[in-house]
1. If FRET efficiency 1/(1 + (r/R0)^6) of positions 82 and 386 (r between Cβ atoms, R0 = 25 Å, to 0.05) is calculated from each of 1, 2, which structure is the one that comes out at 0.05?
2. Check the numbers for distance in nm of label points 7 Å out along Cα→Cβ at positions 18 and 274 across 1, 2 and tell me which is largest.
3. Have a look at 1, 2 and say which one yields 21.7, 67 for Rg and Dmax of the Cα atoms in Å, as calculated.
4. Starting from the value 18.0: which structure in 1, 2 was mean count of other Cβ atoms within 10 Å over residues 122-129 calculated from?
5. Assuming 24 is relative contact order in percent (Cα under 8 Å, 6 or more apart) as calculated from a single structure, say which of 1, 2 it is.
6. Comparing mean projected area of the Cα convex hull in nm², for residues 314-353 alone across 1, 2, which structure shows the greatest value?
7. One of 1, 2 was used to compute mean count of other Cβ atoms within 10 Å over residues 258-265, and the answer was 25.5. Which one was it?
8. Taking distance in nm of label points 7 Å out along Cα→Cβ at positions 290 and 378 as the quantity of interest, name the structure among 1, 2 where it is greatest.
Structure 1
């Protein structure tokens, strides 16, 4: 009862500024967040010849209950999804193929190796996104893939990316909504290179060959993802932001911005409006860097609120494909998914509850006093009461009550995996 009472009071406060809470709910219900599967098993995957994690990526912690097979991972995802309002997508990496015990190298993966994921997605009303996995493999052990000087190695990874796009096309056809297939590579050098151009020329040629393969773009959407640096590529990354931004715009591909892949003082939220001027769509991987690309669980901090605001106030809910990308093995993994995804949705709701048109008008009029005052006052408006009502209407736990369900799941399921 308290949820409804608090909501009605909060609603009145927002309505006096012309904000329709019902309209905010209607818009939010149509937002599908792409939830990354790899939080559930620390980016291990299910390859028969599973390799040690590499590519400048590190997962810290050893919390009990990690998923060790596809059935466990899907069960954990189902539990998290039951605690998150809305209908969403699940984002897969190529290493989550199911090959029935057969060793299938990455250049030979096929849609059939993801048939179980598609069946599961249909049963749960979910979409699927995809990523080729260009790390944790012998042919990536020196930190180079699509820009490698060895043509045979480049060709292997080109074939892998082409097969990945075909898998994305398969997802789109089977599930009735396009899949986003995103290419990220670890390529770079630990120390100062003597030639920055040649590796980028090879990467461009490799991408050209990958995207020349015939894939239905109404079923599969291609994206490319940059990075500033990584472990083992501290001095130089071949696929920089400038490289991929230029490539994406020239070749009509989506530029994917990962919030952990920039200098700590850069704000990805500030890039959204700039890119939307020149692109019909863009994609996000929302993470939380702490001093570097550490992929902490997303919290409702200032930058996440700004990301939500930039998407909402620029009428870009249908233009920005939002995915998550974090992996924390120091806490309950189902809780990590729940916290991060609920916070992403909260940031959008917060933005939908602001009188954005009025705030824009104040800026155009040069009334910066009122603009600042109102933007600050709205930070303490009863947003939480509206969020609670949204969760109630969407049939998921209100406030921190979801945590009890996770603890019970841990007790009944996760701990028994040890």
Structure 2
């Protein structure tokens, strides 16, 4: 069901790429976008009592700009930075509604995606009067393809896995003179992925302010899911800058079929390890086999524990959040969004001795106040119903 490894390379060092000041800049940019509103931070008091912890707080990203996922934060910020650079402006001077009038012709942005990132790039390009071409891996959900096309982007489904689709998008962008807006990095391609990860810090900055409004100075635990690690690294970097990494325990989770971070932290050297194969998982947004080098150093420095889980753990999280205990609010969370709700339940209820001992060492007990990010809603409605209504992928 799950495997946990505690990080032997932890040193608590923050990263200057992910600071409170940078998050504030990203937040100001997003706050100017028409339709911006903070997404809710929900307290699940009854579930916390049931699982034997002090508090559970869930940041519900299904409400982000009407796009049902958080990824638009990274794509829009990167496009804003790119256009500001093109026009020799500060990002503070970028106006979504007027930027297209300042260019002689629209630019074409391209990316590879499992769904949510491409949706964000397509939406931001449309809102700023630009063009987008989105590549998706083999087996991409029809709902995701149609959503991206509905935003005015061209969508191309490949016959290869996610990481090979990234390589194809990069090659095509170079050949066509397009701008690649990818949420992972490699040698020679670091700036745009850095901006994308920095864009995600808006979500973290909102959560920190919402916690303070509830009288919570800092959570004791922060649970973050990872594909390439772009979101996990950016958000963890913000909280390490805000609180100090030693003030909370961070737990990084991913599918067991695409466990590149788990394998990397488990290696003797702590260097990045790539995972190959089909990478099949219901958690499409996390089904990535290669770690983002921009955020890996921060995750290795500040991540306390890394966990690989079966799809059934995420499915259980979807059912828990969608069918709450009486008195708790309902959260519609998709496969990639619900992984940590399911993981917390599995940790709290497991009879496996190794898991129980790890839970104790990580301090998941009656004193724990836990922050979770539900990063997407029901982006694949048919699968959501199959899991939540029909009980697919039981724990």
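1. Traced to structure 2.
2. Largest value of distance in nm of label points 7 Å out along Cα→Cβ at positions 18 and 274: 1.
3. It was calculated from structure 1.
4. 1
5. Among 1, 2, the structure yielding 24 for relative contact order in percent (Cα under 8 Å, 6 or more apart) is 2.
6. Top value of mean projected area of the Cα convex hull in nm², for residues 314-353 alone goes to structure 1.
7. Working: 1: 17.5; 2: 25.5.
Of the options listed, only 2 reproduces it.
8. Values: 1: 3.0; 2: 3.6.
Biggest value here belongs to 2.
The numbers here are math on the coordinates, done by the rules we state, and not lab data. Just so we're clear, the structure is a prediction, and the values are computed from it rather than from any experiment. Cβ atoms are built from the backbone, for glycine too; each structure is taken alone.
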